[in-house]
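Structures for review follow.
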Structure 1
Amino acid sequence: MVNTLRALLQNRKAAFGMAIILVFTLIAVLAPFLAPYDPTAMQFAPSQPPSAEHWLGTTASGQDIFSQVVWGTRASLVVGLVTGAITTVLSLLVGLTAGYFGGIIDDILSTVTNIFLVIPGLPLIIIIAAYITVKGTAPVIFVIAITGWAWGARVFRSQMMTLRNRDFVQAAVVVGEHPLRVIFAEIMPNMLSLIAANFFGAALYAVLSEAGLEFLGLGNVNAVTWGTVLYWAQNNQALMFGQWPWFATPGLFIALLGTAFAMMNFAIDEVTNPRLRKR
């Protein structure tokens, strides 16, 4: 484990991804100090171009775009990290349970997993989000997590079926260890790299899905996220009026955060997979 962490710290993809995530984390934490204005305050002239007072201009409602993008970093980052964690936990519970116990339990859980895998992810997210009456960050996290766990569960199940026949696992079973202890103390430590890769993959999926939902108006359009900034830019025809920073900045931030999560995913796979490891 120590060698894996050392190799990860020396990996360029991991360093690049962690640097971007750290920058966005600092922006999210320091948003009250970095944003010059209240992101929801309609106190300025509408549709102003970038200037020294408003670095990215103002919206059609007179809000400062730069302040909205800064505050939107907090919500979008929270959605990515929290949804990634919830999705990974759901995938672990389903995948490890199905792979370890087998039999009828495996048949039931595998059937449910296959159903979620067959249904297209984005249409399912849109349908569920459209029928949820409560709008906000929490429902968005719930919708993305409940529709995005199946792929990870399938991967964890396959890995569990491989590890449960190893000698150290069989020895723990023979001496009478409780199944929960066998799963979490004997098997899971050998899957940490896979769990981390699944987390960053789920976080990437969450960031892009949240932006898509908000852009379609299926989230809380009154909240301040990168997706809602894009939503209002589209509704007010920002490109037609030459307000390209209104579109480009949140889009660039979404792309950068998604790239960071993807780089972390690639780096973990590269470090832990002998076939991808550089000589």
Structure 2
Amino acid sequence: MAIQKVGVVGCGLMGSGIAQVCAQAGCDVVVREVSEPLLDKGLKSIEKNLARLVEKGTLTTEARDQVRGRLRGTTKLEDLGDRDLVIEVIIEQLPAKKELYAALDNICSPETIFASNTSSLSITEMAMFTKRPGRFFGMHFFNPVPVMKLVEVIRTIASDNQVYEDLLAFAGKLGKTPVRTSDRTGFIVNRLLVPYLLDAIRVLEDGVASVEDIDNSMKLGCGHPMGPLTLLDFVGLDTTYYIANIMFDEFREKRFASPPLLKRMVMAGWNGRKAGRGFYDYSDPAKPRPLQLT
């Protein structure tokens, strides 16, 4: 089936980005938030992104207006009833997702495809909250969504093969490069990335090198655009800690276990850039200062 009408549940950082790229790809998009203030904040973020594209000359003012015309916000789940695809981008907590999917299952047509943007939770478990496990998938986008080209498209043992192909084609329509993966915790990227990030913290804990030297080593020695500790601050230490715990519960392997330093930094609220402090001090965001943590 051709996916034309898209619903996005959640208009935060990721949800607004997904709604934007869907509207830019020519889809009719309805994005839902739980309150008007949150919805307005998300829509203003989209408008700011589109204005930036106009300034750069990559989007005309006419095209911007057309994109904005294909996008509308709502606080009512019922407004998603006629969608071909609903992408969920809410808090990473199963009880909240269970409540949402139970409601959507009754609102949407049996033909509607559901997709979760989760980075760590089981797609199979969420699919069991509905009566449509064959039409339930993962679509894991990356931040910032309008810029990052990758989408992990996750299938389960219950997935319908043709619907999976339709979803892969849709990701391509968005200008993304879809990769196929199965429902194992962490999928591809986090399965490889999280142990690397945790090892960087262990290197710091063991006194092998400083924050700055670890980051510079991986940037200059391996050609990474940013070092692992800078990346941890960007992603959020609390987010990484949460994902690592889920992965450890799944695999019971030491490489997924959170180092004590990570746990203590999260307990202290040092969650990275968004908190003003993590492995770096962001008092001056333009010039982050590496901290002495061991």
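Derivation of every value follows stated rules applied to the coordinates shown; laboratory data play no part. Computed from a predicted model, the values in this text were never measured in an experiment. Cβ atoms are built from the backbone, for glycine too; each structure is taken alone.
Numbers for the structure displayed
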read-out: Structure (1, 2) behind the derived value 26 of relative contact order in percent (Cα under 8 Å, 6 or more apart); value: 1
read-out: Top of 1, 2 by distance in nm of label points 7 Å out along Cα→Cβ at positions 34 and 178, largest first; value: 1
read-out: Highest-scoring label, criterion being FRET efficiency 1/(1 + (r/R0)^6) of positions 26 and 226 (r between Cβ atoms, R0 = 35 Å, to 0.05), among 1, 2; value: 1
read-out: Top of 1, 2 by volume of the Cα convex hull per residue in Å³, largest first; value: 1
read-out: Per FRET efficiency 1/(1 + (r/R0)^6) of positions 130 and 218 (r between Cβ atoms, R0 = 41 Å, to 0.05), the highest-valued of structures 1, 2; value: 1
read-out: Per mean count of other Cβ atoms within 10 Å over residues 50-57, the highest-valued of structures 1, 2; value: 1
read-out: Read-out helix-only ellipticity at 222 nm (-39500 (n - 2.57) for each DSSP H run of 4 or more, over all residues; to 500), computed value -22500, structure in 1, 2; value: 1
read-out: Given 3.6 for distance in nm of label points 7 Å out along Cα→Cβ at positions 10 and 170, calculated: source structure among 1, 2; value: 1
read-out: Identity of the structure behind 0.94 (criterion: Rg/Rh (Cα atoms, Kirkwood Rh), for residues 90-193 alone, calculated), options 1, 2; value: 2
